[in-house]
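Student: So, here's a batch of structures to check.
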Structure I
């Protein structure tokens with residue numbers, strides 16, 4: 001009975017993270033609100049950033065590392081004419097160059113070069129590890145280091161509005177990109193290419209994989225009235241392709257046996273005749289084996 005209760009309270013909470021707190025702070029709030037230690041998050045957001053943060057509760061914490069969160073969407077504001085040491089508004093200004101003479105056409109041409117498959121050097125204050133230490137920790141210590149460029153994909157980089165004020169130009173943009181892309185680095189590289197410097201003044205994540213602001217709840221509201229955004233069953237259905245299986249197959253795979261493969265390369269969810277997601281499955285050779293049981297036999 002207790003196990004069943006844990007399954008009922010398992011799922012994802014899609015949080016609309018406020019500015020000024022860390023992703024870990026969000027987890028701490030959710031632990032208190034849902035009265036459980038079994039809470040984790042996928043896809044860190046910087047303190048300055050707001051928007052979609054995926055939090056797993058109870059058994060759904062096991063889902064977090066398996067979710068296909070390969071695409072992310074952002075609304076952001078880039079300021080041209082000012083460069084900072086963190087590539088965002090929280091850093092120290094390191095360079096000012098008047099950007100009032102930069103034309104819209106020049107901006108558009110450089111944005112086009114930053115769209116598609118590109119090589120990007122991550123932001124210095126990122127969570128990437130350098131010799132076992134986080135880059136942002138090394139940067140705060142004043143250490144000198146270089147991060148290697150990585151292949152990322154920016155599938156959309158659209159300017160929605162251009163605001164000119166004195167010697168700076170503010171661009172409101174929307175970006176769709178692959179996981180691992182730093183929007184701060186796009187701001188930095190756009191400013192550098194235009195010769196005036198640039199940094200990010202606002203960042204809001206609007207989607208992670210299939211999860212959007214439409215699923216999200218503000219953190220204060222969630223703390224006052226804790227409720228799952230998606231039960232673990234619903235989360236599995238939304239996030240993974242489906243395969244229908246028989247009741248006997250469901251019983252078997254929930255107890256650690258395997259299924260016959262059907263020729264699929266991706267991770268998928270197997271669903272029993274009662275429409276319950278039973279397990280996440282991956283095929284290797286002649287076996288389709290469970291990599292996570294959503295509903296163990298003892299919980300059904």
Structure II
């Protein structure tokens with residue numbers, strides 16, 4: 001019985017979603033600091049703290065949406081609180097433990113923790129209000145990804161470049177737009193009670209996705225051409241990655257969860273790994 005309970009507490013953390021926190025490592029890669037042990041340690045600790053923070057944000061959302069989630073065909077079975085495997089009081093105690101872990105992060109870096117607490121506040125606002133506001137909901141998700149990248153820069157004590165900011169934002173808005181599109185295609189608006197979906201149409205969010213994907217590619221290309229010409233070879237892989245992601249979500253029913261798309265497609269995983277290797281080769285410290 002205790003083992004089963006532990007299993008549901010792990011599910012409450014949503015460890016698969018921790019893949020999103022890899023954005024924290026972007027400054028480490030593009031500053032060429034990946035051979036510096038201290039830099040790697042600092043960014044790894046920041047990544048782990050962000051994993052705790054993102055899990056805490058998901059628990060707040062699950063507690064807030066448990067009634068609505070019970071109406072959802074999938075979430076009513078997979079979300080531990082909505083499914084009745086974990087009570088609201090147990091979830092609150094678990095949430096308090098996660099917050100205590102995050103408070104200990106001040107011993108590591110107060111600057112990093114300010115970014116992480118900004119992320120937590122943003123997600124609380126998202127869970128209770130912003131997720132119901134058309135367009136704002138998509139941009140809120142995008143800002144969450146930008147904060148991940150920014151925390152990595154703060155951990156390295158470097159300034160986040162404008163190119164990295166706008167490219168990360170466009171890529172995140174693309175992922176959020178695709179998520180909304182799949183929710184609409186699967187007619188989730190009727191089952192989940194998520195009113196904001198009724199403000200969108202598939203054609204509208206598809207245009208959002210096209211514009212943001214184009215922006216991410218253009219800004220990344222401009223960054224490479226102007227600042228990191230040795231990364232020129234990575235542009236085709238970025239283009240292929242965007243195309244492949246779009247192909248996979250059009251051909252599946254898991255586009256509502258971007259991390260599942262990334263983790264389930266071997267060509268996409270290989271593309272990301274090759275892109276990272278080429279970046280490391282091109283930016284290898286002299």
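Readers should treat all values here as calculations from the given coordinates under stated rules, not as data from a laboratory. Since we're looking at a predicted model, the values are computed, not measured. Cβ atoms are built from the backbone, for glycine too; each structure is taken alone.
Student: One of I, II was used to compute helix-only ellipticity at 222 nm (-39500 (n - 2.57) for each DSSP H run of 4 or more, over all residues; to 500), and the answer was -6500. Which one was it?
Tutor: The read-out was computed on structure I.
Student: Quick check on the output: 2.1 is distance in nm of label points 7 Å out along Cα→Cβ at positions 61 and 77, derived from one of I, II. Which one produced it? Spell out each step's value before the answer.
Tutor: Values: I: 3.7; II: 2.1.
Structure of origin is II.
Student: Given that Rg and Dmax of the Cα atoms in Å, for residues 37-172 alone, derived from a single structure, equals 16.3, 48, which label among I, II identifies that structure? Before the final figure, lay out the partial values.
Tutor: On the way: I: 17.8, 55; II: 16.3, 48.
Only one of I, II returns 16.3, 48 for Rg and Dmax of the Cα atoms in Å, for residues 37-172 alone, namely II.
Student: One of I, II was used to compute Cα Rg over 2.2 N^0.38 Å, and the answer was 1.02. Which one was it? Show your work: numbers first, answer last.
Tutor: Values: I: 1.15; II: 1.02.
Answer by label: II.
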